[in-house]
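Right after this note come the structures.
Taken together, the values in this text are just the output of simple stated rules run on the coordinates, not laboratory data. In this text, all values refer to a predicted model and were calculated from it rather than measured experimentally. Cβ atoms are built from the backbone, for glycine too; each structure is taken alone.
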Structure 1
Amino acid sequence: MNKTRKFWSKGIASFLYRRYAGVRFFKMHSQICEEFVSGKNIRDILDIACGPADFLDLVSKSDPTLNLFGVDLSPKMVEAAKDKLKERAKITEGDIDSLVFEEDSFDLITIMMAFHHFSKKREAIETLAGLVRTNGRIVIADVIANSRPQEILWNCLEKITGVRGYVDHYREKDLVKFAHQAELSCTCKEVPGMAKRYKVCELSK
């Protein structure tokens, strides 16, 4: 965890992500905003591992009346998010294990390009299932392996480089299994205009 926090707080990779992630993942963010936010009569949104808050920034511009919350374990990302959103969202430093929200607090919970860093994926989904309201949605947008050999290769390369802290890549079938264990349905789709490894997965009660 400390290594992951350090990687996303210091160095050129952290700087480049804060500077360009919004452009890199704009299509993904736009798809999620259009499908799960715009015109959906929701009030409260939580973005976990929010990074520099590019998604929350897009959401706040689409509907300034929404109550927005962001959490990230990197102090540098939190600083960037607060600077970008000012009073439009409440941004705090933390991770999935440090959430202090009451049950049934959110209509939408998102995790963008970060679930592969979660060491306890099933437990994380169970936690989020308690925080999302009935008829709410949990959306996990991530790079997801298309086969077991690809998953093994990605994880081997992560261990060899060892720079990003804890990483555990997974397949769509794994996410579906974790969702079902938390009594949630799960459907995944590709993001038009992006590589097939990028998928948006909707988990619902």
Structure 2
Amino acid sequence: MRRREPLDAVRVVRAALRDGWDALLVVGALNLVWLGLSLTIILLPPATVALFESMDELASGRSPGVRDFLGAVRRRFLGAWLWAVWAMAGITIVTVNVRYWGDSGGALVWLAAAFAVLGLLFGISLLYVWPFVFRQQEGGLVRAIRNSILTVLAAPLFAVSLAILLVLVVAVSAVLILPLAVFTSGLLGLIATQAVTDRLRAFDKLPPRPAVEELE
């Protein structure tokens, strides 16, 4: 199973790209709304969570609108900022340790690389959090954070492969510029949704994919 995890990550990104392309106008419109709200800074975390929720709806076969998006911004405001604080705390710890051990030299310099890998895994766990929130019957944000961490630890090769693919997606979007503005953030939300669904199926928490989808 572990040897298939990189291929699973590729399949997840491919599925997200397919879904995003099929709903290009919806993803682009919501991404632009997200971009406008994010410029206020105070609305950046709730707008990001609202975008993730909209992409989760899209992956489920529904077509989210701007009104739904703005409703999610209001509804998720507090939880989004708690998630943002968690994210900033983790990123700060990783950054400080990478710089400290990287500058230390000697035999302990390998700790900088170790913390960099931990940073990648932590970043993937952050993407998992809200798809878990949307699927949980109870437990809220704290349980979703716990589930996201456990999912990364249960499939680290999948998480690292997914992180590498995400870096490539963002790098290509940055070079092309336009996708970065009107598509990439929504695509990351789609990838996160597809990744959590894939891992839940891998852990037998969801029914397997239909046979037709497996042949694609």
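For structures 1, 2, calculate relative contact order in percent (Cα under 8 Å, 6 or more apart) and state which one comes out highest. Don't skip to the end; give the middle numbers.
Details: 1: 21; 2: 32.
When relative contact order in percent (Cα under 8 Å, 6 or more apart) is calculated for 1, 2, structure 2 comes out on top.
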Tell me which structure, out of 1, 2, gives -0.57 once log10 I(q)/I(0) by the Debye sum over Cα atoms at q = 0.12 Å⁻¹ is calculated. 1
Using FRET efficiency 1/(1 + (r/R0)^6) of positions 38 and 182 (r between Cβ atoms, R0 = 30 Å, to 0.05), single out the structure from 1, 2 with the greatest value. 2
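When you work out distance in nm of label points 7 Å out along Cα→Cβ at positions 134 and 190 for each of the structures 1, 2, which one comes out largest?
Working: 1: 3.8; 2: 1.3.
Max of distance in nm of label points 7 Å out along Cα→Cβ at positions 134 and 190: 1.
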Given a value of 3.2 for distance in nm of label points 7 Å out along Cα→Cβ at positions 78 and 118, point me to the structure among 1, 2 it was derived from. 2
Using mean count of other Cβ atoms within 10 Å over residues 6-13 for the comparison, can you identify which of 1, 2 gives the largest number? 2
Taking -12500 as the value of helix-only ellipticity at 222 nm (-39500 (n - 2.57) for each DSSP H run of 4 or more, over all residues; to 500) derived from one of the structures shown (1, 2), identify that structure. 1
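Where does the value 2.7 come from, among 1, 2, when distance in nm of label points 7 Å out along Cα→Cβ at positions 70 and 174 is the thing being computed?
Numbers: 1: 2.7; 2: 3.3.
Structure 1 accounts for this read-out.
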